[in-house]
Structure 1
């Protein structure tokens, strides 16, 4: 099997002591690539460094998570995106978060950050990795206004109706490893086509076992349960999702 974890945070301190072992376990479980998602300028710089240390295994997306965004981080993120063109696969995670951000003024600022970063991605023909929490209507509206085509909603937690709103636009949904213990995600996956699914851990979060650290190797567990739900072999499932992912992120594993 060839598996890709499209969204992880290997730069976080919980991986500081044993990242080599984490990468090794990922490889042993068929994970041939991990996309480390930057959440702010400092984190994105660390992610770029990881992609150099673990070349052709760890890749980078540069973004700005809305719940921690401010004007300075926004400006620095734009500079990073310009300075490091060709060194990252996607712009993200970017989007909106109405769970943590309740103040209307801050929400308006986040919409502006999102719109500008989205425009950068589209103008540079880059895919976009979406952070969305309790803001689906506004996220989809902004994406539609910009004519976004290469879109994946990371760690999708929404409803089936929201999933169909995403899929009918030709976009993708990333299923996190919490599906192992989430009845909601299991029901969701049963209904939606594999051609619009990718897989992620969101490591160190959303672990298959509560209150444990998640890591990329656990993508294998998602494959096991989704293959049962869909009634196809793990090998066939993994190949469909592999093709979705490599085409979307333009990853070429040929020599």
Structure 2
């Protein structure tokens, strides 16, 4: 039976990666801004874009942006909404091949690194990736959690998932230890609301700094904190006890990047 090129776009509400008979594991991007960025990466040879699904009104503009070999699929807006499983009004979707992971050698050379041993929410992952890319970090080391290439993570990250190196491993701590040993002036800093944590406003990042953010519910456990060189915390006001992990991560990454 011939492969239906529309099939990867079916039932997208909670979609993860899609398996393509020729291209293997693929991901979905949606919306004009995100798809145009993806197509730009495809034309530059950084990603392989398999197909673009466009409404009849968006198809002509999309055609001029297609990388060589990318298929254009065109349908009425109502048909795209029915296929996707929700009211789709953004005009464009795209299917691209999941790229190979970046080499470990690039991680060992990173000066500014975000480490996420475990997360549970794809929106938080996407927001942290977006902040890390926007603020100029060298990469993200991630443990178990939401799909890196799920529709939700890709959408919330606004393309950061293909703009910044992300290393995903089952246990990031051995690799983090290798990173610390790879260069002088390396420091692993935990974001933690502990009595010993320093005030993030007075944090002076080391020449090579890795910021470790814990999961949404419990934060970093004592064993994980023991693997870090020190901890920092953002002072709270108005009776609030903490920030969402994505909000706290953005503030601390900005602080980390303030230093040369």
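Assign the value -0.33, -0.76, -1.19, calculated as log10 I(q)/I(0) by the Debye sum over Cα atoms at q = 0.10, 0.15, 0.19 Å⁻¹, for residues 122-241 alone, to the correct structure from 1, 2. Answer for the origin of the read-out: 2.
Structures compared: 1, 2; top value of distance in nm of label points 7 Å out along Cα→Cβ at positions 90 and 202, i.e. the largest, recorded for 2.
The maximum of volume of the Cα convex hull per residue in Å³ over structures 1, 2, that is, the highest value, falls on 2. Each of 1, 2 could give helix-only ellipticity at 222 nm (-39500 (n - 2.57) for each DSSP H run of 4 or more, over all residues; to 500), but the derived value -13500 comes from 1.
Here distance in nm of label points 7 Å out along Cα→Cβ at positions 2 and 98 was calculated and came to 4.0; which of the structures 1, 2 was it taken from? Attributed to the structure labelled 1.
Bear in mind that the values in this text are calculations on the coordinates, not laboratory data. Just so it is clear, the structure is predicted and the values come from calculations on it, not from any experiment. Cβ atoms are built from the backbone, for glycine too; each structure is taken alone.
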